[in-house]
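Student: Several structures are given next for inspection.
Every read-out reported here was derived from the displayed coordinates using simple, explicitly stated rules and does not represent laboratory data. Owing to the predicted nature of the structure, the values given are computational and were not obtained by experimental measurement. Cβ atoms are built from the backbone, for glycine too; each structure is taken alone.
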Structure 1
Amino acid sequence: MPAHRHVVPSRADKGHIKLTEGELRSWGEELGRSTTPPLVITLTGELGTGKTTLAQAICRGYGVQDEVTSPTYALIHEYKAPRSAVFHIDLYRLDSPEQLTNLGWDEIISSRSLVLVEWPERAGSRLPDDHLPIDLDYVPDDPARRILLAG
């Protein structure tokens, strides 16, 4: 896979910005519109920081028409878009990277698709080196905003 130029939000200081949910959605849609497959985007953050919200926005910008929901229990949701398939993967319930084999991980990662991975740390060394990492975190004393670290 070719290396991808990381999309850093305007007003960001070293890839770090505080966003409201609406701003996070807008940024995600812009990222989705500018994305060219194949690309693996990893979404890291504690429960409730907005990983699925961001995945939904990226999918909307990428052209997914279906409702995008959390794959926490199904582990993988596949969507159709004009440019390629989109795989939304949630690894929260995995105990080890070895369990990825049963999910068809290698086939998905090597497909010419957009792949969004929540809880990517559970993939260990099986995560491709050239993925686009995005981290979300809470803003202390401001429950309406999230910190976004891209790149």
Structure 2
Amino acid sequence: MNPPATHRTPIETIVTTTLTVDTSGEGFFEITLAAAQFLNHVKSRDGVLLLFIRHTSASLVIQENADPDVRTDLVTALSRLAPADAPWVHDVEGRDDMPAHVKAMLNGVSLHVPVIGGKMMLGTWQGIYVAEHRAQPHRREVVLQFLGSCAEE
């Protein structure tokens, strides 16, 4: 087997911004377009986009963005894994808080996406989402950071 072709790019630039996402309660909120706009704004070429959510009761995921039923079923699956009516000890912030922490732990709070030619290398049906695990609306902060090379001004 021949090794795959490789491409080497020096990290010339690190650019960071914070994206604010208003959620309407439990569910998945797509941020793919906002991430692409950030990469376009900084004139990214080749590198990696890092995403980090600054919360413990919400998470980040890459999931299908074609059929909204997938996201509905994912909310149902996560609720089965961490139900609100389980005998949680931590309930200071409400009965949905501890299950939200468990769901965030399962999904994770960070992602990285390769960027080639200024475009994220997501698959055809992939989108980037903030997964809100609380029942009430929240304002979530996602740190976006591009590491790589950018086009000259």
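Student: Compare distance in nm of label points 7 Å out along Cα→Cβ at positions 45 and 109 across structures 1, 2 and report the one with the greatest value.
Tutor: 2
Student: Something else about it: One of 1, 2 was used to compute P(r) over Cα pairs in 10 Å bins from 0, in percent, for residues 69-132 alone, and the answer was 18, 40, 26, 13, 4. Which one was it?
Tutor: On the way: 1: 22, 59, 19, 1; 2: 18, 40, 26, 13, 4.
Source structure for this number: 2.
Student: With distance in nm of label points 7 Å out along Cα→Cβ at positions 77 and 93 computed per structure, which member of 1, 2 shows the largest figure?
Tutor: 2
Student: While we're on this one: When relative contact order in percent (Cα under 8 Å, 6 or more apart) is calculated, the result is 51; to which of the structures 1, 2 does this value belong?
Tutor: Working through the options, I get structure 2.
Student: Given 8.6 as the derived value for mean projected area of the Cα convex hull in nm², which of the supplied structures 1, 2 does it correspond to? Numbers along the way, then the final one.
Tutor: Details: 1: 8.6; 2: 11.3.
Only one of 1, 2 returns 8.6 for mean projected area of the Cα convex hull in nm², namely 1.
Student: In terms of FRET efficiency 1/(1 + (r/R0)^6) of positions 61 and 141 (r between Cβ atoms, R0 = 30 Å, to 0.05), which of structures 1, 2 is highest?
Tutor: Checked 1, 2; max of FRET efficiency 1/(1 + (r/R0)^6) of positions 61 and 141 (r between Cβ atoms, R0 = 30 Å, to 0.05) sits with 2.
Student: Given a value of 0.65 for FRET efficiency 1/(1 + (r/R0)^6) of positions 21 and 117 (r between Cβ atoms, R0 = 30 Å, to 0.05), calculated from one of 1, 2, which structure does it belong to?
Tutor: Numbers: 1: 0.90; 2: 0.65.
The structure behind it is 2.
Student: Quick check for you: by FRET efficiency 1/(1 + (r/R0)^6) of positions 37 and 101 (r between Cβ atoms, R0 = 25 Å, to 0.05), which of 1, 2 is greatest?
Tutor: Between 1, 2, the highest calculated value is found for 1.
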